[in-house]
Each structure stands twice: as C-alpha cells, then as structure tokens.
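J.: Listed next: structures, encoded as structure tokens.
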Structure P
Amino acid sequence: MKSTMRSRLPHVGTTIFTTMSALANDCGALNLSQGFPDFPPPEPLLEALARASRDAQRQQYPPMVGLAELREAIAQQIFAYRNVTVDPVAEVTVVPGATEGIFCAITAAVSKGDEVILLDPCYDSYEPAVLLSGGHPVHVPLNPLDFSPQWDVIEAAITARTRMIVINSPHNPTGYSWSEEDMQALSRIVERHDLLVCSDEVYEFLVFDGQQHKSVLNYPSLRARSFAHFSFGKTFSVTGWKTGYCVAPAALTNELRKIHQYVCFVGVTPIQAALAEFMKAYPKYPSELAGQYQARRDKLLDGLHASRLRFTPTMGGYFQLVDYSAISQAPASQVAEQWTREHGIATIPLEPFYASPPADQYQVRLCFAKSDETLEQAAELLCKI
C-alpha cells in the first residue's frame with residue numbers, strides 16, 4: 001500500500017543519550033550520561049536574555065542567516081582568538097544548534113552515491129545525515145590506543161566517489177584533540193583527493209594541559225573547502241538554547257543556507273540578541289573556560305584514583321572515558337544499564353559511537369561538566385563498584 005510508512009532510517013532508534021537520561025530519571029540515578037552542565041550559565045547572559053525577551057522588537061523572525069549583530073560578534077571573536085578574518089555577511093550562518101548546521105552542510109554537499117568518511121567512534125548524528133542525503137558512510141577506525149587519526153588507513157579508504165570527510169576535535173566521545181601534525185596531514189589528503197571537510201568544533205575552547213585547539217579556519221587550504229561548526233551551548237553552558245553557527249567560504253555558505261532555510265529557517269530571536277550583547281560585553285569569557293573545565297576533569301579523576309577504573313586524562317571537551325575491564329568483561333551497553341539501575345550512576349557506553357564496535361572495548365563515557373558536589377558524589381559512587 002502507498003500509505004504504508006517506509007522508514008528512511010530503518011536501523012536508527014532512539015539515541016543513546018535520550019535512552020540513558022530517561023533511565024537515569026526513572027532510577028533516580030546521578031546523570032553523567034548526557035552532556036550538559038548542571039551549574040548555571042553566566043548571570044549577565046541570563047539578564048541579557050530577560051531584556052531581549054521583553055523587547056517588543058525582538059519577538060519576530062530574525063534574518064534567515066542570523067541577527068547581524070550576532071554574526072558580527074562571531075567574526076570579532078574568531079579574529080580575537082584565531083587571528084582569522086571572516087565575512088559576517090557571506091561566511092557566517094547562525095543555526096539552531098550545531099547538529100542542524102552539520103545536517104545542512106552534509107545535505108548541501110552530498111548527493112546520491114557519494115561516499116563520506118566518518119571516523120569511528122563518531123557522534124551519532126553524522127551517519128543519518130549522510131544516509132538521508134543518499135550518500136554512503138564509510139567508517140574508518142581511529143587508533144584504538146589513543147583515538148588519533150590513522151592517516152594511512154584513512155587515505156586507503158578514499159575512492160573516486162569520496163566527497164567529504166567529517167572530523168571532530170576536541171572529539172566526542174573520546175576527548176582527543178587534533179595536533180598540528182594531524183591538521184597538516186588532513187590538509188594534504190583533502191587537497192590531493194579534492195575533498196570537502198565538515199569540521200565539528202563545538203568544544204573549541206575546552207582544550208587542556210596548555211594545548212591549543214586547531215581549527216580548520218587556521219589553515220588556508222582547509223578553510224577553502226570546509227564547513228566549520230561551533231556551539232554557543234557548549235561555550236556558554238546553555239545547551240538548551242540550541243544555538244550555534246557555521247563558518248564556511250561564501251560558495252559553501254550559499255549552498256548550506258539553501259538547505260537551512262527549509263529545515264528551520266531561523267534561530268530564536270531573543271536568544272541571538274542576548275548572545276550578541278553578552279559577547280560584546282564579555283569578549284574574554286571563552287578564555288577562562290579551559291582552566292575551569294580542566295579543574296572539573298581533575299577533580300573527578302582525583303576522586304577515581306581509589307576506584308578500579310583505569311583512565312588517561314582527556315585532552316579536551318567535557319567527557320572522560322574510563323576503562324572498566326578490571327570490574328567486568330560485559331559489553332559497555334550492559335554495564336552502563338547495570339550501573340544506572342544497581343549503583344545509581346548513569347554513563348554512556350562507547351559502543352553506539354561505532355558502526356562495528358571492537359570486541360575488547362570496555363569503556364564508558366562520563367560527563368564532568370558538573371558542579372563540585374556532583375563530581376564528588378559521582379566519584380564516591382564509582383569507587384564503590
């Protein structure tokens with residue numbers, strides 16, 4: 001029957017983030033699964049939103065590409081932190097969340113039969129966007145020891161049909177932050193094979209231990225062929241505001257906007273106004289984030305030294321992987337559910353981030369974007385397992 005619904009994503013169910021957060025809620029467990037802070041955002045940002053929400057001029061549609069003052073603030077921030085000049089009119093698009101921006105970039109660039117390189121483990125929204133565009137996702141494993149890119153393996157996976165590679169640094173879920181050598185290798189490969197790049201950089205300001213984030217925007221050969229995606233939610237601790245932006249050359253931006261206008265059309269006006277006001281008033285705020293989040297990471301890890309878990313301090317983002325193999329040899333999805341139900345702490349298994357999970361992968365992801373009280377409680381619970 002024509003009325004019978006045929007799924008465009010027959011193998012896709014509810015995301016692991018939704019599943020584990022719901023289970024945590026049902027069990028009354030401490031939730032270190034879904035990535036969101038449990039502490040308040042900057043008070044001046046909330047005050048700016050309150051003002052914008054009461055401003056009669058801020059209640060209607062903004063421009064499809066985002067408020068001009070916000071795009072200008074974005075361009076100023078990029079210049080201040082990267083010494084890179086971008087055109088706020090032709091190269092910056094405000095989107096309702098980086099996930100939407102990534103979807104629009106992939107949809108704009110990928111046609112039926114095109115191949116897209118995805119580096120496993122990878123964030124779960126990438127593959128569905130490729131499939132819905134008629135493309136073919138080609139999953140290439142990261143180095144299982146430290147989750148760095150394996151450039152020989154990546155290049156071997158490239159064919160005449162490869163259109164794009166999707167990268168993510170700092171990486172979710174592993175925290176690996178790409179090095180200068182990684183970026184140079186990427187630049188050589190995409191130039192040699194004439195590929196586009198979709199770069200997920202939502203944790204750009206959360207790089208630890210004195211390292212600096214490497215953006216495609218800082219490499220002319222990459223910038224010329226890349227969609228770079230960023231998140232206000234991650235930077236300003238307002239994940240529920242679902243607002244981000246994409247920076248790309250004018251020709252790529254033009255194609256992304258063609259898709260964006262029919263997916264969400266615009267982001268929320270008062271939120272954009274509040275962000276623009278805050279960024280203008282507090283331009284140095286992002287520079288404080290790495291130290292704050294590194295302290296949270298270290299607090300959690302200090303508390304876990306008495307546990308049976310093994311770990312290497314994450315390089316960036318706000319997730320920490322822990323190896324539970326000294327406790328159990330069960331699959332990570334089973335362990336995550338068991339810990340939530342029996343030990344009162346929710347985590348995210350690493351398995352769902354792979355197309356084909358390794359058999360010996362005994363790791364779960366912990367979110368440390370939490371208050372000191374939450375981190376202390378989490379360490380106490382994990383040490384009892």
Structure Q
Amino acid sequence: MHGYIQVEPELLTLLDSPEIQRLRYIRQLGFSFLVYPGAHHTRFEHSLGAMHLASLMSGQIGLCREDHLLVTTSALLHDIGHGPYSHAIEGVASEALGRSHTDVRDLITKGRLGDEIERIDLDPLEVCLMIEGNHPLASIIHGDLDVDRMDYLLRDAHYTGVPYGTVDAGRLIRATRLSEGEIVLHESGVQAAESLLIARTLMRPAVYYHHVSRIAEKIFSTAIYEQSRPDPAELMEQMIRMDDAACMQTLLNSDHQDVRHLAEDLYFRRLFKRSLYLGKEEVSASLRVSEDSNTREREIAVRIAEQAGVMPREVLVDIPAFPRDMFMHVQVQDRDSLLPLEEVSPLVTTLNETRRTQWRVGVYAPEYAVHEVRMAARELLRIRPPTRQDRLL
C-alpha cells in the first residue's frame with residue numbers, strides 16, 4: 001500500500017512481540033471475505049501502515065525524537081486489543097467485560113510489552129493514553145483525520161476491490177500543521193479531507209455495513225454469546241485473546257449444540273437471509289437508541305421467534321448504533337485565522353445526512369423461515385406496509 005516501510009530500530013522488539021504477531025491472524029474486515037473474496041488482509045498489515053503514516057506525519061509537524069517514538073509506537077500497538085474477526089466480537093465482548101478494543105492497559109502495563117516500551121525510554125501509560133485518545137498528540141492516530149482511517153480506507157478499498165476508499169494520504173499529511181499543541185489542517189488540505197469523509201461515507205454500505213457481512217457477524221456474535229454463557233467474564237476473556245482460526249475451532253467443537261450449528265452455518269457459508277431490512281423512516285425512534293442494544297436485540301428476537309412459531313436460534317435481530325454526525329474538530333488554517341472544517345466545507349452536513357439514510361435495522365432468518373419471521377416481525381415492530389417506492393429500493 002505504501003511501498004517500503006522503515007521500522008525504527010527501537011520498535012523491532014515490539015514488532016516481534018506475541019501481541020503484534022497475533023494480529024497476523026486477525027482479519028481486518030472480519031467476515032467481509034464472505035462478500036469480497038480478496039478481503040483477507042490483517043490487522044498486522046494495517047498496524048504497520050498506520051505506524052508508517054504516523055511516522056510521516058510526526059516528521060511533517062516537526063515532533064521531537066521522544067514524541068516521534070511515542071506516536072509511532074502507539075500507532076503500531078493501537079489494535080492489539082482486537083479480538084477474533086476484529087469488530088465482529090466487540091459488542092458481546094464489551095457487554096461481558098465492560099471494555100472496548102482501545103482499553104489495552106492490562107496488555108501493556110501488566111506484561112512484557114510494558115518492559116519493552118520502558119526500554120526505549122517511553123512511559124507505557126502515555127502509550128495507553130494515546131491509544132485511548134486522551135493524549136495531546138492522540139489525534140494523529142485517534143482523531144477526525146487520523147492515520148488509522150487513512151490507512152484502513154485505502155487498504156480496505158484495495159483488498160475488496162471497492163473503488164470508493166480513495167484517500168490522498170500524502171496530501172493530507174503534507175497539509176498537517178502543529179499549532180499551539182494541536183493538530184490543524186492547512187487550507188491546501190481541505191479537498192483531501194473532503195475525499196476522506198466521502199470515502200468513509202461510501203464505504204459504509206458497500207463494505208462495513210454490507211448486509212451479508214452483518215448477517216455473518218450476527219451469527220458469529222450469537223455463537224460467542226452462547227458459548228460464554230456459563231461464565232461470561234472468564235470465557236470471554238479467553239476467547240477475545242484467540243486469533244480467528246482458534247476461535248472458530250472452539251465454536252465448531254463446542255459442547256453446546258446450538259453453538260456448533262451456528263458455527264457450521266458460518267464456516268460453510270449457509271447464511272441467514274433478510275426477513276426485514278428497514279431504514280430510519282420505517283422504524284420507531286426507540287429502535288435508534290443504541291444503549292444495551294445486544295440485550296434488546298436478543299429480547300426482540302425471542303419475541304419474533306415465538307410469534308413466528310420457530311426456534312429462538314432461527315431469528316437474529318441487528319440494530320446497529322445510529323450514526324453520529326461527523327463533527328470535524330480539525331481546525332483549518334488560512335492566512336488569518338483557524339476555522340472548523342464544517343465552516344469551510346458544506347459537504348460535511350450533506351454527508352452526515354447521507355450516513356443517517358444508510359442506517360438499517362435487520363431481521364434475519366434461515367431461508368425456509370423468512371416469510372413467517374417477516375410477518376411476525378412486521379406485527380411486533382409495528383412496521384408500516386412497504387410502499388411502491390420502498391419495493392423499488
């Protein structure tokens with residue numbers, strides 16, 4: 001993606017650590033390879049790419065050697081908290097463990113990684129703050145125009161073959177400035193920033209929220225939830241540290257029959273079908289609230305299954321978090337002042353509305369139960385009958 005990548009000598013021991021090497025076996029896009037067969041790229045590749053772009057940006061803004069090492073180290077380590085199949089496990093893992101993939105303090109401060117970080121004269125806690133987004137320089141890897149997004153948009157577009165992820169990372173980095181301790185964007189980078197926002201918006205329905213990927217992730221997360229029910233905290237802690245293959249084999253060999261069936265369906269791509277797939281105008285406002293969404297999804301699925309006369313495991317409900325507005329906290333630097341990007345680019349408002357129209361609630365079932373589940377879900381969720389325009393969409 002970026003040509004040759006130079007790894008700082010100080011980072012070689014971190015690069016060879018088990019925590020980083022494990023990322024070779026974690027797919028960047030979870031189950032998107034079931035839609036796009038080329039999407040087998042990994043979190044390891046992405047971490048190298050983010051580290052490379054972070055190095056370029058730190059050089060562009062003139063960071064001192066210590067801050068340069070802090071930024072590049074944090075970019076290299078920023079994804080070590082991901083579980084198997086990346087974001088596919090994150091919802092149920094957060095529910096059981098109360099943390100997200102950016103909560104890496106235990107991994108860094110209680111293991112060998114912390115010692116290796118100290119050997120290069122960095123504070124492990126500072127690295128954690130960078131990854132969490134709570135450091136003055138964190139916006140380089142955890143911001144609105146960060147190197148994380150630049151790399152994954154380019155990489156995901158390349159490996160899926162979807163042509164919407166084009167980002168001019170070079171121009172964005174060259175237009176970056178450091179002003180009074182904050183990252184700002186020179187006015188020459190506005191169009192490149194707009195292209196990143198457009199890429200994020202177009203890649204959502206085409207890749208990140210493609211319905212087949214969502215169905216596969218839902219089957220997987222349901223199997224993970226059922227597998228961990230005897231002791232959620234302990235069993236989830238074990239599974240989230242696995243790689244993709246180990247986790248899939250655990251599910252395929254589960255003592256729980258329903259877990260095995262779900263894992264086999266996923267492994268052999270016997271996926272559920274869409275019974276309902278609804279936009280924001282077709283559902284009640286209460287469904288757009290994301291709090292406790294996993295619990296609500298399971299409760300709604302059980303009610304639909306009872307109404308449809310099918311087994312509970314034959315209904316999956318998917319209520320993604322309603323997209324938040326992209327408030328670009330990047331300040332655009334012109335000759336006279338600093339302005340928020342929203343004031344310079346009218347595209348931000350348009351793209352935020354587009355993201356809201358892309359949001360979908362899904363109700364999924366095996367092909368033989370699609371009709372019964374659809375009728376039951378329409379009644380329980382009080383969905384209005386589809387109009388002619390809905391059918392065309």
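J.: With mean count of other Cβ atoms within 10 Å over residues 26-33 as the yardstick, tell me which of P, Q scores highest.
T.: Largest one: structure Q.
J.: Can I ask one more? Assuming 25 is relative contact order in percent (Cα under 8 Å, 6 or more apart) as calculated from a single structure, say which of P, Q it is.
T.: Label of the source structure: P.
J.: When FRET efficiency 1/(1 + (r/R0)^6) of positions 98 and 202 (r between Cβ atoms, R0 = 30 Å, to 0.05) is calculated, the result is 1.00; to which of the structures P, Q does this value belong?
T.: Attributed to the structure labelled P.
J.: If helix-only ellipticity at 222 nm (-39500 (n - 2.57) for each DSSP H run of 4 or more, over all residues; to 500) comes out at -14500 when worked out from the coordinates, which of P, Q was used?
T.: Q
J.: If mean count of other Cβ atoms within 10 Å over residues 234-241 is calculated from each of P, Q, which structure is the one that comes out at 20.4?
T.: P
J.: Right, next: Check the numbers for mean count of other Cβ atoms within 10 Å over residues 346-353 across P, Q and tell me which is largest.
T.: Structure P gives the largest value of mean count of other Cβ atoms within 10 Å over residues 346-353 among P, Q.
Rule-based calculations on the coordinates, nothing more; no lab input. All values reported here derive from a predicted model rather than from experimental measurement. Cβ atoms are built from the backbone, for glycine too; each structure is taken alone.
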